[in-house]
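Some structures to go through are shown next.
Derivation of every value follows stated rules applied to the coordinates shown; laboratory data play no part. Just so you know, these numbers come straight off a predicted model, no measurement behind them. Cβ atoms are built from the backbone, for glycine too; each structure is taken alone.
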Structure I
Amino acid sequence: MNRREMLGEGICSLAGLSLLKMSARADEAADDATTAATQFELEPYVNRYWDGGASILCVTKSPARVRVEYGPQNDLKHTAYDIRNGMILAAGVTRHCIRIDNLDPKGDTYYRVAAEPLTKFKTYYGSEYGPEFASDIRPLPLLAATDKSCRAIVMNDTHNRDALIGSALAQTDGKFDLAIGVGDIINDPPSEERTISLMRNIHARLRDIPFLLVRGNHECRGEYANRLDKHYDLPDGKFYGAFTAGPIRFIILDDGEDKPDDNVSYSRLAMFEQYRAEQAEWLKREVNRPEFKQAAHRVVLIHIPLYFDESDLNKWTCHTLRERIMPTLTESGIDLVLSGHTHRSRHIAAGTFPGQNFDIFVGGGPKSESATYGILEAEGDRLAYHMHAIDGRLLAEYRKG
C-alpha cells in the first residue's frame, strides 16, 4: 500500500480493527477514547516529515510525561520521548514535540501518543502521575527524495474559515501526501487558546493529511504571533527552508509583513528587512545544494506574490524581497511560484514581467466567491498544477513534461 492509500484508507482500516477488538469491552473503550480526547488540548499531529524523520507534536491540558510509540500497525515496538539535555520534558510542559529520525520512508509506519499527567513534582523521588491516556493509532507519513511522485493540495488566505478546507477536499479524492497553506490561514493569532482552537479545526478537516504552514502577513499579527513557532518543529527555528518530496524540491520563503518596517501599524515591533536579507543569503546557498540541483522540479512557496499588477509593479507585492532574490531565482531553474495575499486569483505566465522566467499562481480569498484551491502533482519528469474555484471549476493550469 502506498502512502496516499495509507492516509486515505488508514482511518477506515483502523476503525474496522478497533470494532473487532471492542466487541467484549465496548463501554470501556468508549470511556477511554472520551478520556483521551478531553486530556489532549490539541490532538497529536505530524510536522517536518522529511529528511528521514518526522516530528510529532501535541498539547496536553496539564503537564505530562509524553511518549510516542511507533512501528508497524500491529507492533508499535519503538518508543521516543521529548528529551532535552538528558531530561524528559514534563514538569511545567504542556506543548510537546518529539522528533524521530532514521525512519524507513518505504515502510508502513504507524504511531500513537501516550501521556501520563504529572500530578505532583519533586526533584528527588516522589513525583506522582495520574492515569495514562493515549491517542488512537495513526499512519505516520514520510516524504522522501526517493519517492517517484508527490501530490499536494494547496490553499491560501482562508483567514480562520476552516470550512473552506473541507469544501476543497470534498471536490477531490482526498488522497494527498501533504496539504500546504500558503499563508493567512491562522488570522492574527490573539492567544494560545484561540490558536490551538484554530489548529484543532484545521487538523480535523485534514484528518491524517500532514499540514505545512507557510507564514503569511496575518500570521505575523496578533499578540500570540511571536509564539506561533512553538507549535511547529521548524528547521533552525525559521519559517523559511527547503525540503524534497519525490521529484519536487520545495523552497519556503517568508516575506513577513506587507508594509515597511517603520509603518505606524507595527508599533515599532517589525524588523523584516533584516530577516529578508538573511533569507536572500540563505537562498544563494540553497540553490547550490545537491538536493536542489538534482531535483526534477523546483517549486517556491511564498505568501505575498513577487509580481501581480502590471500597472503598479509594487502593488500587492513584497518588492524589497523580490529585488533581493530575483537574480537568484531567475538563474536557478524555478518552475513554479505559489502565492496568495491579494484575495484575487491569477495565473501569471512566465514572461509577463521582465526577468520572470517561471509561472506564478496567486490564489484567491476567504469568501466563497473568491476562494480557490490548487492541486500540485509530480511524477518523474512531469509536473502539473491546477487552480480551481472552491466549487471545483478549473480556473487555470500549468503543465511541464
Structure II
Amino acid sequence: MLYAHGITFPTHILYADDIMIFCTGTERNILCLLNIFHDYSNVSGKIVNNSKSRFFTGAMTNSHVQMLVGMFGFSVCIILFSYLRFPIFKGKPKAAYFISITDIIKAKLATWKGTALSIMGHIQLVKSIIHGMLVYLFHVYMWPRRLLSLVDSWIRNFIWSGDIHYRKVCTISWKIMCGSWAAGGLDLKPTLMINDSLMLKLAWELISKDCQWAVLFKHKYFSNRRPILCYIKLPVWSSIKMHISMVTSNSIWIVGTGENINIWSDNWLREPLLDFLLIDPVYHARFSETLVDVTEDGRWNFPASLLLHVTSHLVTVVLPSSPPADSFTWQHSSDGKLSAKQAKKNLTIVAPALHWPDLIWRSCIPPSHAFIFWRLFQGKMPTDENVVLEVVSLSLFVIFVRKLMNLLCFCSSNVHL
C-alpha cells in the first residue's frame, strides 16, 4: 500500500497466531477484505472468530464507525491497549500508560520480600531479572522520568532492606552504587540510563539502516536529511527525535558510491557543509545534491567556487577505485556500529578508577564478604556513630521541610486576605 511520498506502508503483520491488517477504512476496501476472509475460509476450512477480533480507527465520524461495525461484525476499540506487554497509544508517553508494567515489577520485588538473601543476592536478582524485563520494554519508548525515578527508588529500597516501602538509614548514595566496579560502585544501571542508551541505539538504527520502518520514518519525518521540527503525535518518533542530534554529531559517513550521501547536510567531512559554510537554515531545503554529482572517474568534480572552501577537508576523504555502498559509522567503536553497551558508555561520565576495588572483588572472596569490605571503604558501615549522623541529618531535613510548608501556607493565607 502506497503511503507517504510513494513509500510502501506494510499492509499486514503476522506474529504467531495474530494477524494485523492495515487499510484505509473505505467501504470498497472493507468489502475486498471481507472477500479475502471468505476465500480463505473456503480454502482452509477455518472461520474468522468475530468475538476475538477487534478493529481500531483513526479520525472517523461515529456513523462511519458504526457502518464498519455492521460490515465486519467486530467490536471497535480505542488506540490504548497492550500487545506483547507493549502499550499502544497515540501522543507523548505518559506515566499512566505504563502503570500496568510497573505494577508487575512492583509485585515481583514484593514477592522476593521474604527471601533469605544477602544484599549481593538482591543486587543479582535486580540485574538478572528486573533489568532484563526493563531492557525488553525500553526498546520502543522513552519512559517518563518521574516513573523511572519511582522504579529506581523501589530497587534501591529492595536492595538495602528487602522491602520496596522501607528505606534503611545508613546506606550509600544511589549515584555511587551505579558506578562501575573500578570506580568503587556496584555496577548497577539506573533505569533512565538503560532507557536513554536503548533510545540512542534505536535513533542510530533509524539513520544507518534501510529496513522498512527506517525508510518510512525518514521519508515521513525528515526534511533534507534532518528531522522536522513540528510536533507529531507518534510516541516512537517523540522518543527517537531527542537523540537524533547526538547520533549525527558522533557518526560519520564513509564515502563509497556517494549515492546516499547529501553533500550539504550529511557529515562526511567531519562537519556538514551547511554548518561549515554558515548557510542560513531558511535555504537548507534547496541543497539536495548527492556526492555522486561531484565525483567523476574516481576524482572530485567540485565547482571552483566551492572547491576553494573544502580543499583542506577533502584531503581526509579517499575515493575508492571500486566503490562499495556508503556506510554510516559510529566514530567511537572499532567496528563502526553502535551497540547498547557503547551507547551507555557514550552517555556515562567515566569516573576515575580506584586502587582498592580489585582487592575485594575477587573470585576467591564470597560476594557477601566483599560487600562488607566495600561498605568499609565507603565509610558507611552501620556503626552507632554513622547511624546517629544519618538520623540527625534526616531530622534536620524534616524540620526544614515542615518550616518551608508552614511558610508557604502563611504566604498563601496572606494572598487570600
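In this comparison of I, II, the computed figure 18.5 for mean count of other Cβ atoms within 10 Å over residues 160-167 is attributed to I.
Once volume of the Cα convex hull per residue in Å³, for residues 80-263 alone is computed for every structure in I, II, the highest value turns out to be that of I.
Out of I, II, choose the structure whose coordinates give distance in nm of label points 7 Å out along Cα→Cβ at positions 176 and 328 equal to 4.2 when calculated. Computed on structure II. Suppose you compute Rg and Dmax of the Cα atoms in Å for every structure in I, II: which one lands on 21.7, 71? Only one of I, II returns 21.7, 71 for Rg and Dmax of the Cα atoms in Å, namely I. Source structure of the calculated read-out (helix-only ellipticity at 222 nm (-39500 (n - 2.57) for each DSSP H run of 4 or more, over all residues; to 500), -7000) within I, II: I.
In terms of distance in nm of label points 7 Å out along Cα→Cβ at positions 72 and 232, the structure with the greatest value among I, II is I. Given a value of 4.4 for distance in nm of label points 7 Å out along Cα→Cβ at positions 152 and 280, calculated from one of I, II, which structure does it belong to? Derived from the structure labelled II.
Taking FRET efficiency 1/(1 + (r/R0)^6) of positions 40 and 96 (r between Cβ atoms, R0 = 41 Å, to 0.05) as the criterion, the highest value among I, II goes to I.
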